[in-house]
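Pasting the structures here.
Quick note: the coordinates plus some simple rules give every number you see, no bench work behind them. It should be emphasised that the depicted structure is a prediction, and the values quoted were computed from it without experimental measurement. Cβ atoms are built from the backbone, for glycine too; each structure is taken alone.
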Structure P
Amino acid sequence: MTAVLEQNQPLAPTVLAAASADSLANYLADAVVTALIDEVTLTPKPGLVDMRGRGAHRDLNWDLMCHSAWALHPTFHAMAVAGQHIADPQQLREQIGLIGRQGEAVMMAATGGVNTHRGAIWALGLLVTAAAQDHNALAPATVAARAAALAWRHDRFAPAVTGNKGELACRQYSVDGARGQARARFPHVIWVALPWLEHCRNRGDDENTARLNALLAVIANLDDTCILARGGQAALTAVQAGALRVMAAGGAASSDGRNALQQFEQELLTLHVSPGGAADLLAAALFLDSIRT
């Protein structure tokens, strides 16, 4: 990973030089990348990039998203190593903040300046770090609690204002956004996405259907800053209502639900909005689901 060192910031610890030998860090980084690729590959997703096409995006596609995910493997690997080796929580928070900003630069270089995974670097970065802190305690809620403890710590070296669309949407519409999700222990992952995955699997749905229903449940409940940034409150209200209609019609497992899902997607394309925040949280759920003990 290309170093992008910032003035007065801590240097990456020397243990990162030997990170390739760390099996836990490799395992966790692999699991993050797999979750990101599984999320983008899930089809058909309303308004999002999938195997069919770009969704409501003009600058994204499946190949680019997969390329970005693999380019970020060293970032998540370095965060996992930091989680294993840095005991002081403040130092750890600032270290993974630095690694995350470096990773964002790597992402932008790999994609030609396209934001593919900024939100995922934040959410999955915290979770992969938290998972690495204690490999004997990988229950989803336990990992989310450790991630929240890190998210609450102030990174003295992070820019006060980034100008990112999600940050601006949080201020304009008074929502918590990705930072609030993390500090609240990822409620839409722990109490929405993962329970829906389990419920659908238990009733016999195939994995694709279970994941689609979990995504729809998150969309229906999340104040998604990706939607707010593009379409404002009216678009968010319409999108949440549309996801609820699909679920009420039976979700992705039923014929009526699939028809409603097609109509819902047309609404998103007409509004030119995409539930990118919900997609990040689905990826987080898939990651936690894959490592749970």
Structure Q
Amino acid sequence: MPPTEPAPPPPATRRVDVADGVGLHCTSWAPGAPGLPFVLVHGLASNARTWEGVAQRMAAAGHPVATVDLRGHGRSDQPDGGYDLATLGDDLLRVLDVLDAPDVLGPGRPVVVGQSMGGNLALDVGRRAGDRLAGVGGVDGGVIELARRFPDWEECADALAPPRWDGARAGDVEAAIRRDYPSWSEWGVEATMANFAIGADGTVRPHLAFDRHLRLLRSLWEHRPSEILDRLDVPVLLVVATGPADGGPVTRADAQRAVAALGRAQVHHVPNADHDVHVQQPARVSELLLEAARDGFFHSGPGSFSE
């Protein structure tokens, strides 16, 4: 029998301390691989496991990939404070300090890609530390500007406050996910259930507590990506989940404004896609990222990966 290919190594996990008493859970795929490195950031009240379908495909194509649970989310610590985009940006920069090593992300500058709020965070980090990055990306995020839709904060809070899941039965929550997202795979449902801690009695508690969720939502409502786009000196890739009514958090008009303001941008519209398009269609999202890397869209200057 011909020799079989060795199985790829499992992802490596580590804790990155970003502040006193605050550690973030990070996962790395294909550490030290030669391709352009990627750091994938989840959205509000989500978790890093939702990126696994994309990360596995990127790693299989030879790219080192890292995901991170933001503070208060997933397997990371849940401090009392720091639930604003500025602090999350500080945390992410610290993660880059630690993971930017030859045996993890390799010698090249990474691309930071975020979904939803994570996309806005990625663009903000690109503004703050563009010289450290090869590019940034927003997957149905990045240019979310809630104040355009909700001029009043109270209106925004009323419309977008999360359901009160505390104490709900885990089976009921899972059934709701399956009902709302019938096209999702078993992995997608499982990854989304990782937004919750499940107690011994079978009830759930969101990792991100309700009041902390609202604090982050307020910070996102206050964020004005339109005011920073012309200060970004890195390529920006936007993936827009386009529904029938184009009424998602990122609209075609948002994307058009971004293209007009940015020096170098790509926009890809994914029709009939959920907001969590990276969960619904991980193959499509990873394909778009791989194409951008392969075509040289992202920077490949001194000290960074180039083909």
Structure R
Amino acid sequence: MTKSAYLAGLLLYASITAAQQQDFSNVEVEVQHVGGNVQMLTGAGGNIGLSVGPDGVLVVDDQYAPLVPRIRAAIATVTRQPVRYVLNTHWHPDHVGGNAEFSKDATLVAHDNVRRRLAEGHPGILGRPVPPAQAEALPVITFDQSLTFHFNGEPIRALHFPRGHTDGDVIVFFPASNVVHMGDTFVTYGLPFVDVASGGSLLGMIEGVEKAMAAVPDDVKVIPGHGPVSSKADVLAFVAMLRDCVRLVGLAMKNGQTLQQMQEAGVLAKYDHLGKGFVKTASFVEVIYNELRGGAQPPG
């Protein structure tokens, strides 16, 4: 593992640990209607999607365990129906932290790799391991490629896109409601985090997001993993930015520049405004460099 990848991993697990230890007492869980049967909840961690209707409630991601009572209270403001299913978009703690609590009266569902990574835990970095999840937090229904819930009057489809943000990502389509929940394959906080240690791939993310957008209408409402409700145009602008980043790094490599030279020269300087948050520009350059150096080809 290279130094900047090492540091990026350290920042990830440090942030996870800090979030798990933080005081959630002032966090407010807010509800926003997105379209049709679908609501979005925000609080701390990844955005939560809800399908609400006569069949009950399907929850997409569940943030952190201390917030579950507030999440339940927020759900109760829009329906008296029970939560029947919780679907995880990937394994990261800010998206699955409420699993054990919700499993007391709902069925947990996820991709095969999400259950595997939760069950195994992660060795972490510099003494910050992610321990194996308790049995109650593990999905009891898993799938390989896709799964459809015939629920609340629409076929809600969870589709696996391998090697994106992680190797367990699912994007969730609500066709009758004209909504799609992208998980962390699309975020609005800046440059996206690619969890290479969990099988992630930036080139895979580009391919998966483009395929997802090709399958939805132009006026679809998009729930990102983090950030406000977005449009298809927002997602396409995001993926165009990612493609341009790959192009710029690839061109610098063809010109014989080393990774350090690219970072020092600011090969992605035009996107520095997006690299001020969790994911820094220099680390993002390294992710692209390592994939291209390994022989990966950008999506056609």
(message) With distance in nm of label points 7 Å out along Cα→Cβ at positions 38 and 54 as the yardstick, tell me which of P, Q, R scores highest.
(response) P
(message) Computing mean projected area of the Cα convex hull in nm² for each of P, Q, R, which one ends up highest?
(response) Q
